[in-house]
Structure formats: C-alpha cells, structure tokens
Structure 1
Amino acid sequence: MLSTLLLGLLTFPAAAEDAKPNAKQRAYRLDYGATVTGLPAGSQVRVWLPVPQTNEDQTVKALKHDVPAKATEGEEPKYGNRILSFSSAAPALGELVFSTAYEIKRVEVLGLPGEMIGMGKKLTDQQKKLFLTSEKMVPTGGKSLELIKDVKLPAEKLLAARILYDRVDDHMKYDKSKPGWGRGDVEWACDSRFGNCTDFHSLFISLARAQGLPSRFEIGLSIPPQRGKGAVTGYHCWAFFYLDGHGWVPVDISEADKDPSMKDYYFGRLTENRVTFSVGRDLVLVPKQAGQPLNFFVHPYVEVDGKPWPSEKIKLQMAYEDLNSKEGN
C-alpha cells in the first residue's frame, strides 16, 4: 500500500502555473580562485575553470577575472557548461595565482508538481537519450539493480522516484572517514555503503535511468547557511529526475542522510544555500584537455606540459559575502 506521504505527492493543481510558491532567495558575492604550486620554472601551464551561469535557479553576474594571461570563455557542447581557460609559462617561483568573482542570486528550488511556477521545458529526443545513457562510473545495470530486485515499483514515475530516493538513503551512510569516497563510482558505492554526495547521487541516477527516468548530475558549491561572510570549504552535488508533463525534480539525498528531519524536504526541493557550476560527467573541456575526460568539473583543472597536475598542488581559495544579511530577501 502506498503511504500517505506518497499519495500526497500526487495531489497538485491541474495547472502548475497556478501555484505561487514563496521561495527563499539569497544574494551574495562569491570569490573563487586557487594557487597552483610546485611548478617547474618555465613549464607550460594550462588552466580550465568552471563558470557558473544563469539558469532557472540562479542569476550570475561576473565581477572580475584576475588571471595571469589572456583568457577565453567557451562552451562545452555536450551539456552547455561554460569554461574559462588560459595558458601561461610557470613563474620562476613555481606558483601561479588566479581568481574570479561573481555576484550570485540564488532561489530555493521548489520542484514538486504543484510547487513549481510554470511547466518545465520538454526534453528533446536527443536530450532524453543523453540523460538515460550510462557513464563511465554510472552504469544503468549491474550491482545497483540488486538493491531493488525485491521491490515492485509503481507505474507512477513520481512515486517510483521516491522509492528509489528512500532506497539509496537506506543503503548509504554519509561517511568520509575511510578512503574511496567521492568518485561517484556506483559499483563501489553498492559495495561500500558509504560516501559523500557524489556517491549518493550517482547511485540514484543509475537506478533512475534504469527505470527510464531521465536524470542529471549537477555540481557546485555549498554556501554556509549563516548570513554574513566566510570561507567556502568544499563542493556539493545533487541530482534531478525528469517527469513528462512537468519538468525537472531535484533530490539531495546526502543532505537528507545527514539531517533526517529534512528527508521529505530534500525530495523535490533544494535550499538557496548553493551555486551550480556544471552539469554532467565524463566531460571533454573546451579547448580540449590532453588528459582523460573529467569525472566531474567543479574545481580548477590544470595541466603542466600536457599532463594533469595533482589536485593536492592546487590550493583553493573560495569565500562568500552576503549582499544583504536578512534571510529571505
């Protein structure tokens, strides 16, 4: 029998545009940069930076790009991610510093039927195929299907997605105390049963796509909820699934696992305390990198003399400052 909660998910106005959600908003300055260390003097350094862009959930205004050489901005063709890139000879001191700054206006995402204003854009056949296709670490078969082998999923896609959401949360524990987490490797997550946001949402996407639900991976930064200013210490990711006749619905299962009181909220909703940097996995950058496609793209990617530079030699500097301190403005 379907729970009262799941049945409630099907109760929504006939026209979504009639819904008038009171979504929270946040406006802040984001400073994003890094220092690349340990460079051999005179070596050729190539740098790619993800560029947050305006979409239905955020408005982005570039304030500055402080880089040591002429930079170009291009668009990665598969998902439409924006990329800032430049090349420079390594200084004699062996360090290369760069920074960018943006003004971000982010809105709380209220994505369930009945909450979203207006209907989501219809996916083209090409887009639907893209968001149903396996990726290097996100197969649409294999071990993930073992997690639901005894589960009878309803034909109603929204209810089926909620069951998959709960199954991932039940199977996984948010835990970064042991090595192996953070790659978004579905087979590994099935075996380990722990990880971070990347591991949780890769598993959900694998299960959803196997059920014919187009799903996408989205990554960016988590902004501390406290208004004011401070450091931004790490990335965060989440997922969306697509419902015909409605549009994209978000999930943030790792946050739900960390705070079970928010579990119902994070099925279909995202707080305003974040910014999206890029979409998708297995990314070929523009201009094309010499190394392998990127697993995901949220931090600067650097190559030195045609070889990927270790992430431990890229010291991130990220900070935020709210443009007003009153929550909800």
Structure 2
Amino acid sequence: MKYIDWQNSATRFRAMTGYDLSEFNDLLPYFEFAHDEYLSRYYLSGKPRKGQRSHVIYGNSPLPCVKERLAFILSYWKLNPIQEHHADTFSMTQKQCNDFVHGLDIILKRALELADVVPTSDNKDLQDMLSKQEIVDKKLLLHDGTEREIPRPIDNDLQKDRYSGKKKKHTVKNAVIIAACCMILYVSRTFPGRIHDKTIADSDYTIPAGYTLLQDTGYQGYQPEGVKIIQPQKKTRGKELTAEQKENNRKISSYRVRVEHAIGSAKRYRIVKDECRLRKHDVVDDVSRYGAALHNFRLRTRPFIYKNKLT
C-alpha cells in the first residue's frame, strides 16, 4: 500500500499528501467518520443505497483501508495527476480511479466540514463569524484576490468573460479574507477572470465597522464605512515616493504578505493552483474553498510564526 510506503519517509509523505504524518493522523478520525457515514447511505458513485447499512471495505478493494483512501485523495489533490497515472500509482483501472476520486472527494469535504475548518462563502455568515471570532487579532483583517487557470471556453462570450488581462489566460477568480494568524476566514464564490478584485469586494462581502483592513494598491478607492484601511502609498505619474513613504510601504508589505502566504499554502495542492480536470459535483467552484480548508486544518498544528509587527 502506498500509505505504508510513504510513511517511511517524512519528506516523501509530505510531498505526496501535503501533510505531515501527525497532521494526516489528526485528520483521519474525521475522514473515517465521514467515510463510514456517507458509504452507509450511498455507493461510491454517489447513487443512493436502497437501505442504510454498515459499510464494510471488501478485501479485494484496490484501497483496502481508510488510511489508504485518505492518502489516495490527498495525493490526488496535492499532485493533480491525470487519472491514468494516479490509477497506475495505486494499482487500479482508470474507471476505478475515477469512481474513487469523485466519491472520496465528497467524503474529504465532509470531513473538513466536521473538523470546522471550512471558510465561509456567505457574507451573512462572515458577519456572524467576525462578531464572535476569537482568532481575529485586534480586529485586523487582510484580503486579496487569487486566480487559477481554466481550459479555454468554446463559447465566444465565455472566452471574453473569463479572459484575464492580468494573467493573459482564461481564468476564474476568488476573493480571500484572512486573519492576522493566516487563518482563511472567507473565500468568495467563483467569478470570471476579467472581474476586478475591487468589484468583487464591493459586491460580494462587507467588512464590519471597527475593523482594520490591509490591502494592496489594486483596491484603490475601496473604503467601507467605519473601517480603517492600510495600504501602500501609490506613486503618482511624474513623481517619486519619498524615503519615508518607501519605508512605510515596506513595513505594510512585510505584514500584508501574510495573505500571500495563506493563499500559497492553499495552492500547495496543485488542483487549486493548476487547471482542475474534474467536472462533476461543482468541484471547479469549490476547489479554492476546500483547499483553504486543508490549509486551515494544517494551521492548527503548524502555525505560521512571524516576527514583524504592524505599527
């Protein structure tokens, strides 16, 4: 079994699954509960069973235990391989691989929901969270947008809608809000790549009064009522920034980089960063949110440590 092979090397295990063995074992109970609960009511293909029953893994299964199944789906998210290659890695057919990928993907998402690490994508839920969120240090938030490539649409209107002038590719985009500790609190719904970050901020979410919000110059003019905005000074045409302004920009950027680190941590799963080949169950729309959830779960046991403080 690949799980047994990989666990003999900490470096290899992390490279193949995105998690250390200790983090993998922390996630395992949630995954096992979601696995047994889901497969007692549904087949792996998603078809409902006629009656609920206890699920048993057959001895001739290509993935004969829950640990191997968790390693299988985490590896798929981490490496984003073609299914023929992933099937060959786990000694199964491509059809079996396809069934396991779609079934275990649902189970992994349910496990992350049970672990309470999935960021919200609803503005009302965000407001409720911020009203009682203990991890929001000194009411400080950071936000940014993130894009990921998609296949070039066949439809001409969709091509124009999803073409990103910034990336020079066809993309979709999500906005992300994080706390100072790098916990991702909010991932917006998926927008076409041509939509500007500020447009998403204006239409999709609100920051409550009393908060301080760090942002980059792409959000120039974004000013929610009662919110203190901190962003780098933008150079005007024909003029240079003063030494004091440059130093202040460096201080802000050294703190604002946390949102880039959080997004980058979620994108260690190549299915989030690269083109997602799955089409069923709205995986393309959900992949950023659950990639953020995998980041949040890892953050519980391996928090980011920063020495710099915003003054």
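Tell me which of 1, 2 gives 1.01 when you compute Rg/Rh (Cα atoms, Kirkwood Rh). The correct label is 2. Where does the value 26 come from, among 1, 2, when relative contact order in percent (Cα under 8 Å, 6 or more apart) is the thing being computed? Attributed to the structure labelled 1.
Consider the structures 1, 2: one of them gives 2.7 for distance in nm of label points 7 Å out along Cα→Cβ at positions 25 and 249 as calculated from the coordinates. Say which. Clearly, the read-out refers to 1. Work out which structure the value 10.6 belongs to, where mean count of other Cβ atoms within 10 Å over residues 153-160 was derived from one of 1, 2. Derived from 2, not from the others. Quick check on the output: -14500 is helix-only ellipticity at 222 nm (-39500 (n - 2.57) for each DSSP H run of 4 or more, over all residues; to 500), derived from one of 1, 2. Which one produced it? Checking each candidate, the match is 2.
Here, each number is a calculation from the coordinates, and none is a lab measurement. Remember, predicted model here, so these are calculated numbers, not experimental data. Cβ atoms are built from the backbone, for glycine too; each structure is taken alone.
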